[in-house]
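In the part that follows, the structures are each spelled out as structure tokens.
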Structure 1
Amino acid sequence: MCFLIDDDADDREAFELALNEIDPKIEYLTAPSGEEGLRMLDQSEIVPTYIFLDLNMPKMDGWQCLREIKKRDRLKHVPVIILSTAEWLQDRLELQKLEIARYITKPNTQAELTKAISKVLVKEIVL
């Protein structure tokens, strides 16, 4: 199961379209904020296979959310993939210290987003 935390409704919809294009059987949940994402993760009995996380969100940003995820024993080993419009090298270096699995700069097209997400999920999909 994939879990996306992103405040942008259009980005959540694009993520859902990408997953459905990759494999309609992929289960996923989305949350519109860091706070809501953590609440959903804490209340769920299911631990996601991947957490996709936007960095730039109001209130609790992706940095804070990532730090909270890493504090939780049941979540700290879940691969976190950052989806961000920012391409700053310093951010990437700092995020590596927080043990992210991958950093994806949000692509400009749906096809590019689908391709980027499929590269993460390819080992999970049996063709």
Structure 2
Amino acid sequence: MLPFLLSAALATAQPTPCPTDIVVANPRLKVVRAPDRAYDNDIITVSVTNNGSVAQRPDVRQHLDLLIGPTVVGSQPIPPLASHDSYEAAFRFQVKHEAKRDPLKVTLRFVIDSKTAPNENCTTTNDQVTAIL
């Protein structure tokens, strides 16, 4: 009887599966010559997906940051996502045109702004992606 009670107590102490799980993935870079031929317009796109089984609350506030090195160069609000729903975020910035350019290392980081919504993304393992584009 004692082993049964212990196993029941341990089973109820286990955390529940993540109802919402935000994943940032698949960063892409597109370079377009600007009207001023001395510059290029860099467009970085990325998918933000709720892989969880539950939709986020409609009042959740959240955003995605674009970092080059340690510096945030752009920020964009992300709407609440339904279960298995995706949002394509895009950042555009201008850089000096170079015929041969070094690869660009970027980090895209998801952030929950709502302090009263701790369960709107219960795991942070996939909230950030770094890519060399």
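Which one of 1, 2 has mean count of other Cβ atoms within 10 Å over residues 27-34, as calculated from the coordinates, equal to 13.1? Value 13.1 for mean count of other Cβ atoms within 10 Å over residues 27-34 corresponds to 2 out of 1, 2. In this comparison of 1, 2, the computed figure 25 for relative contact order in percent (Cα under 8 Å, 6 or more apart) is attributed to 1.
Match the computed value 7.4 of mean projected area of the Cα convex hull in nm² to one of the structures 1, 2, and report its label. Only structure 1 yields this read-out. Given structures 1, 2, which gives the highest value for distance in nm of label points 7 Å out along Cα→Cβ at positions 51 and 99? Between 1, 2, the highest calculated value is found for 2. Work out the source of -3000 here, i.e. which of 1, 2 gives that when helix-only ellipticity at 222 nm (-39500 (n - 2.57) for each DSSP H run of 4 or more, over all residues; to 500) is computed. The value was obtained from structure 2. Could you figure out which one of 1, 2 the value 14.4 for mean count of other Cβ atoms within 10 Å over residues 19-26 was computed from? Label of the originating structure: 1.
Every number in this text was worked out from the coordinates using simple rules, so none of it is lab data. This one's a predicted model, so the numbers in the text were calculated from it and none came from an experiment. Cβ atoms are built from the backbone, for glycine too; each structure is taken alone.
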